[in-house]
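Student: Presented below are the structures under discussion, each in the form of structure tokens.
No lab work stands behind these numbers, since they all come straight from the coordinates. As the structure is a prediction and not an experimental result, all values here were calculated from the model. Cβ atoms are built from the backbone, for glycine too; each structure is taken alone.
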Structure I
Amino acid sequence: MAERLFGAVHAATSHGPGMEPLLLRHSPSGGSAEVYLHGAHVTSWRPGPGEADALFLSRRSRFEPGQAIRGGIPVIFPQFADHGPYARHGFARTSEWSLASLADGGHAATLRPEDSPATRALWPFPFRAELTVALGERTLEVSLAVLNPGQEPLELTAALHTYLHVEDVRSAAVVGLEGATYESRVEGVARAVDRAAAARVAGELDRVYFDVRRPLEVRGAAGGRTLRVGAAGFPDAVLWNPGAEKGRALPDLGDDEWTRFLCVESAAVGTPVRVEPGRRWTGSQTLTA
């Protein structure tokens, strides 16, 4: 049985205790989203009733303490990949968050992690963070806010590592990156300008684009849709897909599931975000179907 929590519904799952997602609904569009307190992780967004999920979730995703969920929108904070001296991709995506507030009608929720000795061991700064997930008329907005309550400046890199559900990644395209500068360790490129009218996947793809003008347009999304990816506060964008060889080697991804998603991430990577004492930084991403 689903149970009520502050007016929102927890969806029944086959996962262990504490792994029931918060179900958000938007009226009158009928859109819905699922959000786990584990990692403040959005795993599903359906813009309308009966529509294909706009987010990809692997059938082999691990829903276990200390493990990241494969798919949806992992929260990368306070470090993106290995762009810094701390743990790869940070601790947010494997931490337990708490529900801070829920909007009337259950269309938006705000979650908070805990600043603790465990987080200080991984990132030696006091912080207060919030992730807000809000459903609109065929939109999903996810905002990450970080407040510095300490006496010294703190620096961070971050991303919303969004797995978009596509019909076939080999025929999908991202429009809006033409003329942008990017780096790619996979391609051995430190700095290059993308001259293509649309970015496409031809094998393993891992690019960080800097100072991207928004919005981006993703063609070939599931259900025959085109998705728009807008952002504020996140200057950069990341495109990622592991390709066939690495995709099949990932234990939490089905053999051919790499063809079903394209990660289009709103990010702050090129220049770390500096948050002065008493100040607040916010980065947000809006998906529109």
Structure II
Amino acid sequence: MALAVPTSYVRPRTLSEALGALADAPRLVLAGGTDVYPAHVTTPIDRPVLDISRVEGLRGIDLGRDGSWRLGATTTWTEVAETDALPAAFDGLREAARQVGGRQIQNTGTVAGNIVNASPAADGTPNLLALDAIVECASAARGVRRVALESFLTGYRSTDLAPDELVTALVVPPVDDTSRSAFAKLGSRASLVIAIASVAAVLDVRDGSVVEARIVVGACSPVPLRLRGLEEELVARRGEPGMDAGAGPKPGARLAAAVEAAVEARHLAVLSPIDDVRAPAAYRTHAALTLVRRAIREVGA
């Protein structure tokens, strides 16, 4: 006679089994566990657990026929950091992957877990927002739906994910070969630290001018925010004196300097930093301004 499998902890191997478990009752979804375990050091887990670490088809980085990139939900940060497949627009995300905790955390922490945890200081989220990432969600009752990451993040530690849904992938629309990116982060020390402020920047530079810009600041609001006013202004200034690559010892150096100089404190007015144990609000704002300029300089270098 077969032994009954406890329902308080399930570890399915297929997506249909995982979605079926979620359909039966809300569960705590566990993948890498790098956010789950610290949250329950002193507080016991009080609900059934769904361990998706062995679900087939949720891991890996793939290029679609339409040119979009798919990052499976259980893809680890080590895989993101070490892959050679991703184009230059993902350089910022790869740099963030190297800063998500230590090596052990990077080996087990997952791309989707970072998103679903919805920490305003998450390292991966600003970069995925700057890449216009889309969150793929699935449920047994309604099938698959896709929602822009910007809409998926609804507030501090809050998302648009329904109780019976599972994030199955992050999808990044096709990126141009001319797009470049960078990630800059400030913490209380060089590594293994939660961000005081962070910035992800993706710039598309063609014919010596910025034709598209996406700049996101993390850890300075309930959710990471795009600086749309700055983005629009950088693109609108195409053709102005200094806003081109020009000549010089390093191609693009003149453009990078001009774009960096265009960033002003007023562009960060959309942020709402707080005072906490890591830094006061005023310091966060000042740090964010410096990091925006630094990330832009790095992209253009």
Structure III
Amino acid sequence: MLMWPIIGVPSNASSGRRDASSGPSAMRATNTIAMPDVQSLLKPHEVLSVVDYGDFYVDWLTTELTIDHVTDMVAETAQTGAIPMLVGGDTSMLYPGVKGVAQARGKATFGLLHLNAHPDAEQFGDHTVSDRQSIFLLLDEGIVNGSDTIQVGLRGPEVNVETLQWLRSKNVRYHTMAEIQQRGFDKVLKRVLREVENGPDAFFVSIDVSVIDPSEMVAAGRIAPNGLRLEQVTRAIRHVCAAKDIVGFEITDMAPMLDFSRLSVVNANAVLNACLVGIAVRKSGLDPDYVHPLALDHGQR
């Protein structure tokens, strides 16, 4: 039976406000994973075999050793046919997450949808790997093709002329908040979904919670103002996870201690849930934007 294991990767060694190592346990501590979907009325836990796979080991002293281990464990998981649903941890774990799936399925055999405030394409950093270098390493090593990589929600100090030019040179489809603000989210979302549709049959979906506006995600480790709304993010993820085969999923950089209300934890689970719902919709043979008639109208005169 195909399984969707939820796996914690409690790494906490990269930049920003640190508490990302607490993300996996905080998300598990609430009862908001695999919740029923109000749109399709599906219950993901009844359609999918979702299991808690515990945490992968991380080395507190070296990101490099953690990356090697996580890569091997993700590859081992994916080789069984399971679809790893990774919960971070800082965004340096995007690199071993995608690399591990590529070891199991082959390099450049799937696309990457990356929702993040930060391009993570730093070429000349102080470290051999960090959260700011994940996309650069994945593209530079040919683990994913630039033409099959889509980034959404970019903003902040790392978005500069040099970085955007480099992404263009790699044929990455990037969408900044400047584009979204100028053209409107709905138009940009249509463009993104068209790019996904024209891309590979399978995708790895990655979300750094910084893509969400701080009003709904104050616990982002690398917080950035003027982001996407939670509803916009979950709508995009739900559609993509229903439209394409998903070979892996990752949500990173949620630092629970930065939000004593725990709203950020609930909203992070909503992002994870959006992908599980989308996969359940696809497995049920429904269109990505299917709405159950009973959910759309009460039917009374």
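Student: Where is distance in nm of label points 7 Å out along Cα→Cβ at positions 45 and 213 largest, in which of I, II, III?
Tutor: Numbers: I: 2.4; II: 4.5; III: 3.2.
The structure with the largest value is II.
Student: Comparing distance in nm of label points 7 Å out along Cα→Cβ at positions 133 and 269 across structures I, II, III, which is largest?
Tutor: Details: I: 2.4; II: 3.0; III: 3.6.
Answer by largest value of distance in nm of label points 7 Å out along Cα→Cβ at positions 133 and 269: III.
Student: While we're here: Given a value of -1000 for helix-only ellipticity at 222 nm (-39500 (n - 2.57) for each DSSP H run of 4 or more, over all residues; to 500), calculated from one of I, II, III, which structure does it belong to?
Tutor: This figure was derived from I.
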